[in-house]
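**Student:** So, here come the structures, one by one.
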Structure P
Amino acid sequence: MFTLAHISDPHLGPLPPVRARDLMNKRFFGWLSWMRRRQGIHRPEVLTALAEDLGARAPDHLVVTGDLTNIALLEEFSRVAEWLHGLGTPEAVTVIPGNHDAYVTLPWEASLAKWQPFMTCEAGAGENAGADAEAQSGPEAFPFVRYRGPAAIIGLSSAQATPLFCAHGTLGTAQLERLRSLLQRLGEQGWFRVVLLHHPPSLDRIAWRKRLVDAVPFREVIAEAGAELILHGHDHSFGAEQIAGPDAGVPVIGVPSASAGRESKHPIAHYQLYDIEQAGNGWRIGVRSRGFDPASGSFREARSYDL
């Protein structure tokens, strides 16, 4: 059995010192939201408890589906890199960016490159050798694929700088075409294909300003090429739906913010563990959800079910 842990939207706080010139753009409104409301929700002590609970569960791999920063200050990227190394080695942790990690337009080397070890495309072994040798740094590195146990973990980026009061994301035609090719090849080779993206590929559940712009083309790729599991974040809520695959529905799962210390309009902090094993010609996926308990200051099992 292979156990994959999934957290999202940790919004690591507190904010580093902010200079006036840092706020001469969209960041000002994000900073204002943090000062008025969000710093009371996204609590560092919850992330400390999360790290302890993950250590006790000892999953085989951890994925983080975006929004690690708050307003994409340059120092935030360095702090997040330190935090990621505290969770595990780059071999044990995979990360993709979210819209808050692209709050404003920034040079790659000064921002997301700080997390590059956790989202590096790897050359495959055996029949995969050389197959994934595409761009391995910069925005063109997506999608990347990492091989862990029976799983091929495919990281996408829907993160983009957006206008004021917008938080939508886009994958783009080139990334979707590369995804299609990857999924087809990995499916033929028998991998358990896990697709990571930040924005949910929902057609009606997400507000227009927060949507995945090319949700329909993404769903068309999945319908043609297939996948075994799609994981996302972004809306700070439990997401559970299926989208059409070539043979059966593909589970699409989201989780609440990993740092939410209290319930607001969204659930308190949770993360999920996916126990993956082969079952005949297919796969069995057992889901264990663990939620933060403010009374004890620790995470406890909230529910479990099979997909």
Structure Q
Amino acid sequence: MKRQIKIWLECFRLRTLPVSLSGVVIAIGLAKWHHHFQLTPALLCLVFALLAQIVSNTANEYFDYLQGTDKPGRVGPRRGVTEGDIKPTTLRNVTFGLLALACAVGCCLIPYGGWWLLPVGIVIALAALAYSTGPYPLSYHALGELTVFIFFGIVPVNLTYYVQSLRWDPLVLLMSITTGLLAVNVLLINNYRDVDDDRESGKTTSVVKFGRTPAAFAYLLNGYTGMAILSAFWFMIAAFKVLPVWTLIIPVIYLVLHTVTWYRLKHRDGAALNPLLGETARNMLIFTLLLTIVLIIYS
């Protein structure tokens, strides 16, 4: 039983879940800071985001298996269905069962945000599958990073804020861009590690297309650009003396962690890159929690 639980937890890729959590948590902090926080829609967004990412992860594993992209003994974390630990039909059924559950949770947000959320939810559900399958799988055509930027940055931050406040805010948009850039780095690490396997299987990720050196530079640049945007956000609101200057230590803390991870990225290869996936997600989570705590304290 313990082994089966471990296999499924690996399939859900728990180390990457801070990517979906961060956008919602930051939006909750912004809503609290603007005095718009509502517990029920915030929690619904949190559950929906987690389910949507798990669906994306399991669908990616299932469809990569069908297309022969994943092979036994791969460099990355163990894939249960590829190694024979999970039956393909079981993984398929779990994926679509979780997708149905995510859709049900999403429908519960309609009373808070309006019926226009229904087509938005459909697009999110289709994107979770289109990442790995369909007539034009996004992750197979160097569009994975753009997809992550939109659906783990722009969409969750702005929508989570909207269903609580019923309004859009340019400052929230700024923070969604920062969140999206940090989320992209988690995928970049994954594709950086798998570049040889992906090239051999015909999967054209951005790293396969442009190479490891530009990918490593993009990884570094994403973090620094995200913090530059955060600093602009800080100085915009500092004019109203809402937040003290010392809170600028948050981007400094993140950049130290980020630079250390980037340095390790440049000096590792193969399976040695696996811990950096969780490390990148950890850096994002630390940034998210520090920022949200400050926003709540000074709301």
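Where a number appears in this text, it was derived from the coordinates with a stated rule and is not lab data. Not measured: the values here are computed from a predicted model. Cβ atoms are built from the backbone, for glycine too; each structure is taken alone.
**Student:** A value of 3.1 was computed for distance in nm of label points 7 Å out along Cα→Cβ at positions 13 and 37; which of P, Q is the source structure?
**Tutor:** Among P, Q, the structure yielding 3.1 for distance in nm of label points 7 Å out along Cα→Cβ at positions 13 and 37 is Q.
**Student:** Sticking with this one: Of structures P, Q, which gives 3.6 when distance in nm of label points 7 Å out along Cα→Cβ at positions 85 and 117 is computed from the coordinates?
**Tutor:** Q
**Student:** Here's something else I'd like to know. Computing helix-only ellipticity at 222 nm (-39500 (n - 2.57) for each DSSP H run of 4 or more, over all residues; to 500) gives -6500 for which of P, Q?
**Tutor:** Of the structures listed, the value fits P.
**Student:** A value of 19 was computed for relative contact order in percent (Cα under 8 Å, 6 or more apart); which of P, Q is the source structure?
**Tutor:** P
**Student:** Now for a separate question. Comparing FRET efficiency 1/(1 + (r/R0)^6) of positions 5 and 229 (r between Cβ atoms, R0 = 35 Å, to 0.05) across P, Q, which is largest?
**Tutor:** That would be structure P.
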